[in-house]
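Please treat every number below as a calculation from the coordinates, not as lab data. Keep in mind that what you see is a predicted model, and the values were worked out from it rather than measured. Cβ atoms are built from the backbone, for glycine too; each structure is taken alone.
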Structure P
Amino acid sequence: MTPTTARIAIIGAGPGGLTCARVLQRHGVPVTVFDRDASEGARARGGVLGLPMTTAQEALRAAGLYEEFAALARPEGREVRLLDHTATVLFHHTPGPGPSDRPAGARPGSAHPGATGRSGTDGPGTDRCEIDRGDLRRLLLASLAPATVRWNSYLRTLHPLGDGRHRAEFDDGHTETFDLVVGADGTWSRVRPMLSDADPHYTGVTFVESGCEDAGTRHPEAARLVGGGSMAAGSAGRALFARREGRGRIRLYAAFRGSQDWALEAGVRMADTDAVRAVLLDRFAGWDERLLALLRENDGGFVNRPLFALPVPHTWTHTPGLTLLGDAAHLMPPSTARGADLALLDGADLARALAAHDEADEAVRAYEAVMLPRAAAAAEAAARALADALAPDAPRGSLHQLRTTFGDPQP
């Protein structure tokens, strides 16, 4: 079955799935994307993505969307600060002029989780731009042919037909048969079980998310502490990660090891903001008041985000008619985990392989041969960075990683 005659389904309208669809359509390859959301605007897409030139921006060029992306993206935000629990600055990197600010002789590596958001192991010193998740998704959706995405289509199961084809059954009862099904459906992928017995496991680390709005005006002390990019502070298995976002917002994560049911065990509900704040302040007792103010002064409530990951390496035996990309293929912790940018690159690589090969199965084999080792290396780096950030001697390991990435620290 050639790519142009194959019936191709992408399950999941995230960045990776949409990029794959866009690149396929640029090459004249028909594709349909199925997503469980009721509509494009059914869920808010918060947060900022820092996208390295060598990965995600390459994918956007392949999609023919780089100019539109550049008009929406922000080149600022590459400042990096590392503090200890006394708010003493251990490392302060301010980006210099030019497309790349990595000092001569410095090596790419994994910096602290706050340095790159869910960006790549290329490190925060690469030529990066930042873009709001929602803006990137709207850009990708607008680039697709009408009716490419079928909303309110939750994949219930796949039935192999024995010849590489699979019959997809959706929650509304309708079924369709495809020659290639691409699982781009994230953490709890419905396609992954057809390829792998691996399930995401709880890493033992939880991030509790909060934020400050209009920080420069309403929270000036927090704005000065965080700076223009990202800030991390760590000590004895606890960490605070903060980063500046568009529209003056600061997004904060309080990170610690423990049960993912920590709030229930503490006798509080996540909806009870004051009670959750009290528990977090107790967990971070002894920290400098300037850091604790980030927890005291948040706007809105707290969101519990236990971190899950797939085994490293996560591989599978090639199966005709199926493959995975993004978190469905290589879910990893967010500490320099190449989440969105790696998903974008996966999507572009798979689409380009399908366009370049005469047989769809040959294309998928070529894609997996490149993607799987790349994902394993990124996942290993992510696990190391998270371990360093929450080690008993933190932030020692994170400081070493920043020195590896940028050279000598500049307190």
Structure Q
Amino acid sequence: MKNKKNSIKRNKKRGTYLDYAATTPIDAIVLKKMMPYLKNEYGNPSSLHLFGQKTRAAIEDAREKVARFLNCLPSEIIFTGSATESDNLAIRGLIKSLQRTKRTGEKIHIITTTIEHKAVLETCADLEKRGVKITYLPVGPDGIINLDDLKSEITPETDLVSIMYANNEVGSVQPIEKIGGIITEENKHKEHKIYFHTDAVQAANWLNCDVKELGVDLLTLSGHKIYGPKGIGVLYLKDKTPILPIITGGSHEWGLRPGTENVANIVGMGEAIGKIQSTKREIQNKIEKLRNKLIKNVLKINGARLNGTNEKEKRIVNIVNFSFMGVEGESLVISLSEEGIGVSTGSACTSHNLMPSHVIMAMGSSELMAHSSLRISLGKYTTDREIDYFLRVLPKIINKLRKISGR
């Protein structure tokens, strides 16, 4: 008993971080690679002198690493300030370009899903106000679209399909390669091309991101989800895909993302993405065991429900989402935080919004169950001891909160 109490005290003091889907810590090797560009190598990469050319070379080296990961040309890689910016550039930039070539009266049509990240959903909602037609595909209880629904919604007017690869709240994986195949087939019979974008932010650590195999024209990545720095995103833009900048002020990044490049963060992005393939299998096996242990034991709690499917092929390995009948999600997150445990109710970008999760609701849950959802996301530093600690603390907190609410 004494050893258990000591273990709990150690975990509370050190903290048990189970929110890797929100952000990951910077890998030590990645940080080391970045440091020279935060201290000594400070030249502007647009400058022609030696100082500038050193930092320019570092950017192009990182660009090549990202291109190798995605199996594309370095010239098809654009560095941005975040995945949110990349999503906006992909969607707004493409639509802005297409609007210039449309004949009078021709509509723009985008197909997306009801469970996208807000970076896509709010961008689409804004474009909808400006006359763009948006179709939102539903998902099943497993969080995955029906491909027949996609086929039935494609019309001669359809210009863009934007579908997230792996969901950030429940981890459901969309069949991106099959979707790419459908769009490729449709394009054989269309007067103008349908372009295909996927937000692959949560997928990069776990899934195949070969853009040729996926059949995508645009793909979004983020540095701080792959043990790199915050403040750096990537947009893969297939050659000859029409796009215009959404901000102006310079010719940086092929004229599509003006502003002096954040050299240190770009270097960090390149280093982080270069490490994924070498460690993927080992980390995936470790996390799968921890996740299975987590699911098995959490479902023993009365009123606990797993959101989404537990089928291996339909979800990424590190995200698990539960609902707890009679418990409010925000109260649960705060109570767990007081015990040194970091988890989330859903996307970190909506953590200050008290509305129920749009993802859980779209999967068919009631508003009550959506309000009681909890996302636990594991990473390469997660330990068996941390999972044990979480499993000891969670039932006690749930019982306490149910007594307080009288449920």
(message) Of the structures labelled P, Q, one was used to calculate helix-only ellipticity at 222 nm (-39500 (n - 2.57) for each DSSP H run of 4 or more, over all residues; to 500), giving -14000. Name it.
(response) Q
(request) Work out which structure the value 27 belongs to, where relative contact order in percent (Cα under 8 Å, 6 or more apart) was derived from one of P, Q. (result) P
(request) Could you tell me which structure in P, Q was used to calculate FRET efficiency 1/(1 + (r/R0)^6) of positions 57 and 257 (r between Cβ atoms, R0 = 41 Å, to 0.05) as 1.00? (result) Q
